[in-house]
Structure 1
Amino acid sequence: MLANQGNGLFLALVIGVGFGWFLERGGLGNARKLAGQFYLTDLTVFKVMFSAIITAALGLFWLSRLGVVDLSQVYLPPTYILPQLAGGVVFGIGFVMGGLCPGTSCVAMASGRLDGLALVGGMLGGILLFNGLFPVLEPFYHSTPRGDFTLPMLLGIGPGTAVFFLVALGLAAFVAAARFETLRASRE
């Protein structure tokens, strides 16, 4: 068991370093590039994130259909509507203010950027503050539970249909983003 855990941790480290390297090479360790998302001047983050979501959805769907992955063994964090909504708001405010998300702030810090170091420090401070306040926050933390909740459950459709619509939405969004960027570039 320990050998498997050790191999898994080593593999996670290799994948994490590789992922960080690709983020940095793609310019996603730069707060200005990420902030461009909010000003609609650079839609790279949207394209990368939606590509990752579509790739994961297609991969899990087809690997499940082929019997390679048992989706019942894939951890699905339970849904708590209000706490997760509040967390999303805090995350969004931090992202807009700092220009980096937790992953890209680690990339920026590893690249020697002081803004990345400051954001990682703030993130760790926020974790410590949350931990210290958890006894007070715990009732809210466990409020509005929905259990395992997925997009197909929300829409009342099958997983294949949900993946199809997600891919169609993604392709339409990529076309719209490209047109928007072309239009914006022609005005400058």
Structure 2
Amino acid sequence: MSSKAALLSCACLTVAFGASLEIRDVYGKPQQPLRVSGMAEVLFFVMTDCPVSNTYAPEIQHICADYGTKGVACSLVYEDVQVDAAGARHHMDEYRYKDMPAIIDAGRRIAEAVKATTTPQAVVLDKAGKVRYSGRIDNFYAALGKPRRQATEHDLRDALDAVLAGRAVANPETKALGCYIPPKDLLKK
């Protein structure tokens, strides 16, 4: 097990500065995406032009609807290099995202804080602000460009069930398949 996986499995990785990071969402409302107010928070890292990310839009919405009644909040985190608030809102309308905060992480502060590297990637924070799961939503994609008929493993749902039950997440880190999130230092070049 890698040291990162060990940290995640014991829920020891607490997001530093989580309570102080404030970003305006695509509607201008201040959000603190790393501060958890309920039982858990799921950050969905997405890009408007990532086909894998867009394929998951309905499943993301189903997960948020299913777990929202259990005290789990969901947020979209846009990692596009060029997207602005209007572009993100258009994407949300096009893919029918409703009643969900969405922020643009142009400076990669959120992605770096939780070590997100791919879209779509889900990161689950528990009520103490600890990363309990990071990775794929499910195994619908066997490999890039190779979807299955249906998902047979539901990693994010399993992780949320464990967090809500107060149990350790059995598989706290999985490999997300999709589009690469360029790190902040590459954006300056």
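Please treat every number below as a calculation from the coordinates, not as lab data. Bear in mind that the values here come from a model prediction, so they are computed numbers and not experimental data. Cβ atoms are built from the backbone, for glycine too; each structure is taken alone.
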Given structures 1, 2, which gives the highest value for mean count of other Cβ atoms within 10 Å over residues 74-81?
2
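Comparing FRET efficiency 1/(1 + (r/R0)^6) of positions 26 and 138 (r between Cβ atoms, R0 = 41 Å, to 0.05) across 1, 2, which structure shows the greatest value? Could the numbers behind the result be given before it?
On the way: 1: 0.60; 2: 0.95.
Largest one: structure 2.
Using the calculated result 4.0 for distance in nm of label points 7 Å out along Cα→Cβ at positions 58 and 82, pick out the matching structure from 1, 2. Each step should come with its number before you reach the end.
Details: 1: 4.0; 2: 2.9.
Clearly, the read-out refers to 1.
Of the structures labelled 1, 2, which one yields 0.60 when FRET efficiency 1/(1 + (r/R0)^6) of positions 90 and 154 (r between Cβ atoms, R0 = 25 Å, to 0.05) is computed from its coordinates?
Details: 1: 0.60; 2: 0.25.
Traced to structure 1.
Which of 1, 2 yields -25000 for helix-only ellipticity at 222 nm (-39500 (n - 2.57) for each DSSP H run of 4 or more, over all residues; to 500), as computed?
Working: 1: -25000; 2: -7500.
Label of the originating structure: 1.
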From which structure (1, 2) was Kirkwood radius over Cα pairs in Å calculated, if the value obtained is 19.5?
1
Test item: distance in nm of label points 7 Å out along Cα→Cβ at positions 98 and 122 calculated as 0.6, pick one of 1, 2:
1
